[in-house]
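Chemist: See the structures that follow.
Bear in mind these aren't lab numbers, they're just calculated from the coordinates by the rules spelled out. Since we're looking at a predicted model, the values are computed, not measured. Cβ atoms are built from the backbone, for glycine too; each structure is taken alone.
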Structure 1
Amino acid sequence: MPSIYAILISMLAIILAHILSRFDMPKQYKKFQSLDGLRGMAALFVFIHHAAIWYGYKTSGIWAEPSSNLYTHFGQGGVIIFFMLTGFLFWGKISGTKQTNWIKLYSSRVMRIMPLYLFSAILLIAVAYYCTPFAQHVFHLHDYTTILLFRGTPDLFGIHNTWIINAAVTWTLTYEWMFYGALPIMSVVAHPASLKTKTLVLSAVYGSLIYIAFTKYQLHSHFLLLFALGILTYEVYVASFAKRIRQFMSGVYGSLLVIALSLTLILHYHSGYSTPAELLYFIIFLTIASGNTLFGILASQALMKLGEISYSIYLLQGVVLYTIFQIGNPPIHGLPLYWLVVGATLLLLMLLSNFTYLFIERPFIDRAPSLAFKLQSFWNRNIKPVTS
């Protein structure tokens, strides 16, 4: 599949994001500005990845990774970046303070993740309901608890492979919550500690997580190591010995390095889920975390807007693509027409994502401090410390 379509869709997304930013200016985060832009780019790339998969699905009936290395890396690279971002940012949260306010941290995570997740789950159920005859509309409580607990997408109302409706994007949230759950244990060494102590404790924590992931939940345990690469990136980011490395990476040579490594990945690795490829992604992420904006692209107003609505883009893209290509079933006569429809789908997705960000995500994000205060007050009043 020619790369020109990916370039055109990316340009369209940037133009649309720039227009949206004129109506609602995205918040500016000076400290990690390049990472906010990177988050937006990753969400866009995952959408292009799924759009390419849909072309194969509509023409062959098989849901599979694209044959093109570029379109495969768009999806897998986006996930890798998301996991490294989480490791980097949340290790920074617990290592940047002497005592972490866990009630505040978890309140913010719940208010950030759950409202839109529930909205996307309702959309998934509604689409499945619409696509099946009335006689099949049997509700099983187990199916909905499975969805709510991030245990996957069961077949609803007799639809085989219901997960295609949302492109199974919610699988990453299972890993995210496993990482969040381990943060209190990891915080033991988040503050100044010897390298040996940090290595031993983090190894023990990750060994336990991998054991649980592999034996209890049948998860791919190596994805958890991507969070560790995010943690390593933060340690390099704050290390005094790495000051010159960060200065080098934040400049023009760093941008050229990102381009060179990206081309290496696309030309020589069909999958991003291998140790050599993930190490190359680590260097790319480290370069951008050091402040590199890829000649200013990642710090542009358009990419900031994409970053702001990236969670909505990520969670809702599957439902929108399914609605257009499976329910709408537009005629597909060659790649140009197909990608023209993808462009229209992207427009719809971005408008919807901007709406859900403004009216679902942001209101709950703004209420997170209030929730944390109420929970803290309840804790202080009712949970008494044990005294001898």
Structure 2
Amino acid sequence: MKLFAQTQLLEDVQGKGLCVGCGACVDLCPYFTTYRGKTAMLFPCDRETGRCFAYCPKAEVDYDAVYQFRTGRPFQGTPIGPHIEVFKARAGEKQTECSFQCGGTVTALISCALDNKIINGAVLTGSDERMPKPMLVRTADQAQQCAGSKYSASPTLAVMNKEAKRGVRKMGIVATPCQATAIAQMKMNPTDKEDFEDPVSLVIGLFCTWALDARKLEALLEEKGIQGTIIKADVPPPPAEVFVVETDQGVTEIPLSEVRKIIPEGCSICPDMTSELADISVGQVEGETGYNTLIVRTEKGAELVKMARSQGYLVTENLDGDKVHNLAQASGNKKKRALAQAQEKGLLNTPDDAGRAAMRMSQDALNKIQP
């Protein structure tokens, strides 16, 4: 893993428009902050290597090293990544009624983990009117207040860093693929910090094709005359081609062609649709309202799912093979698009004499993704 620091991070990520506002560089030190979806430098730093660069999911990510550390084998380039089982799932009878985005699987799993003291708290994303608001919750009731997809990039990892500095350990975190990548890099202790303690005990990853720039989404909603606090946002399956926004004053559909204009550039080079570096990954089931696709990736994830089922937090069923195939195809296509974009921009396996890369991976993996 190649390590640099603040100067190179500013050049390679903010300078090239690749920042996705994940919060990985915030609250590690006083030098970076985040405000209304934007990450900015407050003070210059003269360190030669730093955690800000080492954790960033858009700067010199060594996929072989990260996957070897997290999964026990190098990056293979398979469509949905290493996993144990794939189910469809929904919240069970133990999970009280609340406004779930789909099947309520993420809330059910977090509630089970909190109630059984598997985690001491969970870093989730709630809402502050129209802005995503990451926070540490301690109870299942608090977790339910964060239910529902936000579709805006959230600096979730800034809260993780802040709480870790305060001594909080055994945190659970609900993360997008880029955030799961940053967490995996953090767990490697890449800067060899002597007093390093891993603060994260559980990672539940979300399926993600893209997340919107929160400030630009707010401006788009104002342009469309959409008033009120966002209750829910969704992208229905094709051929709808709309972004549906529900506020406390009504429901509005925005053409996806307009929404795609406010997707951060960094999303275009992300090869991960299903949060492959999480313990458990959760997304929507194609064509089935009220159910989630659930991918169990680690033994820790499998133990939580087993407990959640036995205690009534979760119900799981077999997922139709055609839907697994379609998920793999969609995820594989995202990999192909992302790597094509990264190659075109000179950000994949960049030669040392040509600069720094956003990502590095083996030729064998590239050949599997782009045969």
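Chemist: Kindly point out which one of 1, 2 the value -8500 was derived from, the read-out being helix-only ellipticity at 222 nm (-39500 (n - 2.57) for each DSSP H run of 4 or more, over all residues; to 500).
Modeler: 2
Chemist: Now for a separate question. Can you tell which of 1, 2 yields 24 when relative contact order in percent (Cα under 8 Å, 6 or more apart) is derived from it?
Modeler: On the way: 1: 33; 2: 24.
It was calculated from structure 2.
Chemist: I have 0.93 for Cα Rg over 2.2 N^0.38 Å, calculated from one of the structures 1, 2. Which structure is it? If you can, show how the numbers build up before the last one.
Modeler: Values: 1: 1.01; 2: 0.93.
Here the read-out was taken from 2.
Chemist: Given structures 1, 2, which gives the highest value for distance in nm of label points 7 Å out along Cα→Cβ at positions 122 and 362? Don't skip to the answer; put the middle values down first.
Modeler: Working: 1: 2.0; 2: 3.6.
Once distance in nm of label points 7 Å out along Cα→Cβ at positions 122 and 362 is tallied for 1, 2, the winner is 2.
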